[in-house]
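What follows is a set of structures to go through.
Every read-out reported here was derived from the displayed coordinates using simple, explicitly stated rules and does not represent laboratory data. Predicted, not measured: the structure shown is a model, and the values here were computed from it. Cβ atoms are built from the backbone, for glycine too; each structure is taken alone.
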Structure 1
Amino acid sequence: MNTIDLEGQVAVVTGGAQGLGFAIAHRLLASGARVSLWDKDSDMLDKAVAALGAGASQQSVDVTDLQALERAHAATETNLGPVSILVHSAGIAGNNATLDAYDPAEWRRVIEINLNGTFYVNRVVVPGMKARNYGRIVNIASIAGKEGNPTASAYSAAKAGVIGLTKSLGKELASFDIAVNAITPATAKTRILDSLTEEFITYMLSRIPRGRFLEVEEAASMVAWLVSRENSFTTASVFDLSGGRATY
């Protein structure tokens, strides 16, 4: 494993109790950062922090609740210090259905968590980063946001929105020492697969030229560099983790 220097950094990882978020938190801790996991599942948070050990802490918070996020941010900065890194990983897959059969309530739920949640979390951390003229943000989008997946219109639309938001914010902050980027993973081996149909999972695997799903540690490796001081130029960009699927 390459060594990434994150000594003295304070990182927030949303959705950090499991999956990609947990793997990323583990890698950031190994690189010297102190990490606060933000997740709404208190039981999973307790287990994740216990597994990660020294340097890990937690805030039980819903990414769709802006005021709760503001409180979590304030508590994190009081307990750990100024937040210099955000990895926003919290999200859901939503149900599988064709657009004409998609439940409007489910559509709104997916958009609220995956897209609006990204806006809320970024909005909370940016002012402090601007005031200190330093920060690194990585928003977890998806290859679905570039290519669209059938029977997943809400998820695809939300993740396309995350890409657009990231590009806009990166340009807004380009005059600061703040880098804002996104990654677009193909399907990874996480619990998000539990909410998908077997037919859809098979379809997703067939779309990956590598012939396998993404390992969470592979995503963590890319993110660790993106949130380091070494990433001092690239911003408002999207990094693929699609196993060859991405066409642009």
Structure 2
Amino acid sequence: MLKNKVALVTGAASGIGRAIALAFAREGARVVVSDLAADGGAQTVALIEAAGGQAVFEAADVSQAEQARLLVDRAVKAFGRLDVACNNAGVAGVSATTADYPLDAWAQVININLSGVFYGMKYQIPAILEAGGGAIVNIASILGSVAFAQAPAYTAAKHGVVGLTRAAALEYSALGLRINSVGPAFIHTPMISRFEGDAAVREQLIAQHPIGRLGQPEEVAELVLWLASSRASFVTGAYYPVDGGYLAR
């Protein structure tokens, strides 16, 4: 599906990002694995190489525009081009009502989860167009469509990712660059590991998903893989939930 393509994945040291990087490599892409967690990033690269794929790790803080630019430059330097990007890096933020939400926590969530996607696309788009076109997939959330109380920053950021994706898709789809977003529900990742020890909370989370369980990172990765490939050649500007039926409630 991605043979001879070069793909960049942010937040790829663990969880959904790692699963996406592994899926891209499995389908023939050379993968630039990026994260701030160098050890986890190196482990992702090692997993790709052990399976016969090619990958390099590049550390980057997506909330910093200059680092987003340098990341794309390094990807092109490493493999000669960029065809696919997945902007996955994100943080959960603190839990607090809107009036009580700490200003520094708001800035952190918006800078990473929303501005980080914008910075990524700002520099990925010219590189992908230079390569002749390709695809970008932005990881939003079910909170790109609905809201949680006590999560104003995360909700605002993920709604923003969906809107930003649509705007960019309108601008670049006719040039051969498709841009879509994906909305995972609760997935087994380090981000929700804080809930794993509380059986009551875990059961409450599961109950929100009509399918009767939480999702796996690999299930998100398969959707991202499809969107990044030519099999989704007529799909752009879309928001695809992968949520076990959460939004159907």
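For the reader, a short list of remarks on this structure follows.
- Structures 1, 2, by mean count of other Cβ atoms within 10 Å over residues 1-8: label with the highest value: 2
- Computing distance in nm of label points 7 Å out along Cα→Cβ at positions 17 and 161 across structures 1, 2 gives 1.1 for structure 2.
- Entry that produces 1.2 once distance in nm of label points 7 Å out along Cα→Cβ at positions 33 and 121 is calculated, selected from 1, 2: 1
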